[in-house]
Structure 1
Amino acid sequence: MSDLLDELVEAAHYLASLGLSPGTTGNVSCREAGTIFLSGSGTSLDSITRDQFATIRGEELSGPKPTKELPLHSKFYDLNPDATCVIHLHSPSAAAAACLAPWTDYSTLPPLSPYLVMKVGNIPLVPYEHPGSPTQAAGLSRIAYPFDSVLLQNHGSITCGTVSQAVERAIEIENASDVYIRLAGMDPRPLTPQQCDELARKSHRPWGEQDYRSR
């Protein structure tokens, strides 16, 4: 197994140390040369080791039983061919925000600070289905906006990219969710559409209908 898996193990421990993966919640994967390494069912990200990852090559599966969220990980890789990592967390504030009505179709969270747009961009809300549902994974293809991060309704967040990008996006989603929840019942002032577009363009992020990732 590669150094990429070592990097992912270290990232999993880091996310758990921040309190973003309580108990056995959350799952992570990385992809290299057509092989996906996916955390096993029932593993804890705070103590996960290399040998607790299932190995998936096409239809072949070896090692521990993979997490039931395999369909979501596979679909994220299908939709983001350059991604080498997918991270799914039940971090507290993001899970709470996923229980609220979305701000818009393309972003569950309002842009209350520049960093949501700069680090994440679009983060649509995926309608609820039971964990592990293959139809929920298939539904990702029906999202009308460019994205590489989502919130799953009443569930949690998913991000992808390189290992470091996926980690950074997961942390920013948690931070942005926390700010949003702290402002509940108030009248917060989000960034303007023009400000968001400028930030997305400079940071090569998707926002609204615009996809600046490859520009």
Structure 2
Amino acid sequence: MKDDLDLSTRNRIMQLLKTSGQLTAKELTDQLGITGMAVRRHIANLERDNLIESTTVRLPMGRPAAVYRLTDTADDFFPKNYHAVALDLLAELESESGEEMVNHLFDLRRSTLENRYVGKMTGNNLEHKVAALSEIQNENGYMASWEKSGDDGFILTEYNCPISQVANKYNHACSCELQLFESLLNAEVSRTDCLANGDNKCVYRIHPL
């Protein structure tokens, strides 16, 4: 129960800072109706997690005080609706220019990503390439992991797909990802599970050519 209360108070502090821009610890205490000590504890935890930051300002009366505001990192804490905007834009493009143009857009994205990441696929060791690809996908929010499979194979697993809503409607996005992996790894890659198809993860089986 205490953890739930702590989380609720933490959320309220972030909501207050989002709507107010910046607040002192006293202003937070007054609005939350809890003790100053409790507010300072939450502030310390939020600063530790790089969700808020402070600057010292001079007040009209009294000593200078710390004023707290959200960091750029905290922006991810609040709901986003990017996928809906992306789907609307793709639907407009499809209506105006046809499905082929939408697919062409995904092909261009695959080419851009290949050019961006090919430099990280150094050497001819497939294991190193798979590890590098997993790291790239993790940086992009795919919650990826990899493991060896058999004598010369590997399995790359993604537990999250940041573009799942888009991929659900436009399957060519998944095809482009598969082609991207094949090109970056210079290997045979097959997908056995797919989040866009209702599975709980994406699984890629990788073998040398």
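Where a number appears in this text, it was derived from the coordinates with a stated rule and is not lab data. Treat the numbers as computed from the prediction; the structure is a model and nothing was measured. Cβ atoms are built from the backbone, for glycine too; each structure is taken alone.
From 1, 2, which structure was helix-only ellipticity at 222 nm (-39500 (n - 2.57) for each DSSP H run of 4 or more, over all residues; to 500) = -16500 calculated on?
Working: 1: -9500; 2: -16500.
Of the options listed, only 2 reproduces it.
Of the structures labelled 1, 2, one was used to calculate mean projected area of the Cα convex hull in nm², for residues 21-140 alone, giving 13.6. Name it. Intermediate values should be presented prior to the final figure.
On the way: 1: 8.1; 2: 13.6.
Going through each structure in turn, the value belongs to 2.
When you work out mean projected area of the Cα convex hull in nm², for residues 37-100 alone for each of the structures 1, 2, which one comes out largest?
Values: 1: 5.4; 2: 7.8.
When mean projected area of the Cα convex hull in nm², for residues 37-100 alone is computed for each of 1, 2, structure 2 gives the biggest number.
Comparing structures 1, 2 by percent of Cα pairs over 20 Å apart, which one has the largest value? Please report the intermediate quantities before stating the final value.
Values: 1: 54; 2: 68.
Structure 2 gives the largest value of percent of Cα pairs over 20 Å apart among 1, 2.
For the read-out relative contact order in percent (Cα under 8 Å, 6 or more apart), a value of 20 was computed from one structure; give its label from 1, 2.
Details: 1: 20; 2: 13.
Structure 1 accounts for this read-out.
Thinking only about FRET efficiency 1/(1 + (r/R0)^6) of positions 61 and 109 (r between Cβ atoms, R0 = 30 Å, to 0.05), which of 1, 2 has the largest value?
Numbers: 1: 0.30; 2: 0.00.
Looking at the calculated values, the largest one is 1.
If you work out mean count of other Cβ atoms within 10 Å over residues 165-172 for 1, 2, which one comes out largest? Don't skip to the end; give the middle numbers.
Details: 1: 23.4; 2: 17.8.
The maximum falls on structure 1.
If FRET efficiency 1/(1 + (r/R0)^6) of positions 133 and 197 (r between Cβ atoms, R0 = 30 Å, to 0.05) is calculated from each of 1, 2, which structure is the one that comes out at 0.30?
Numbers: 1: 0.30; 2: 0.90.
Derived from 1, not from the others.
Taking Rg and Dmax of the Cα atoms in Å, for residues 85-148 alone from the coordinates of each of 1, 2, which one would give 15.9, 46?
On the way: 1: 12.2, 34; 2: 15.9, 46.
It was calculated from structure 2.
Output the label of whichever structure in 1, 2 has the greatest value of distance in nm of label points 7 Å out along Cα→Cβ at positions 45 and 189.
Details: 1: 3.5; 2: 4.0.
The structure with the largest value is 2.
If FRET efficiency 1/(1 + (r/R0)^6) of positions 29 and 117 (r between Cβ atoms, R0 = 25 Å, to 0.05) computes to 0.45, which of 1, 2 did it come from?
On the way: 1: 0.45; 2: 0.00.
Traced to structure 1.
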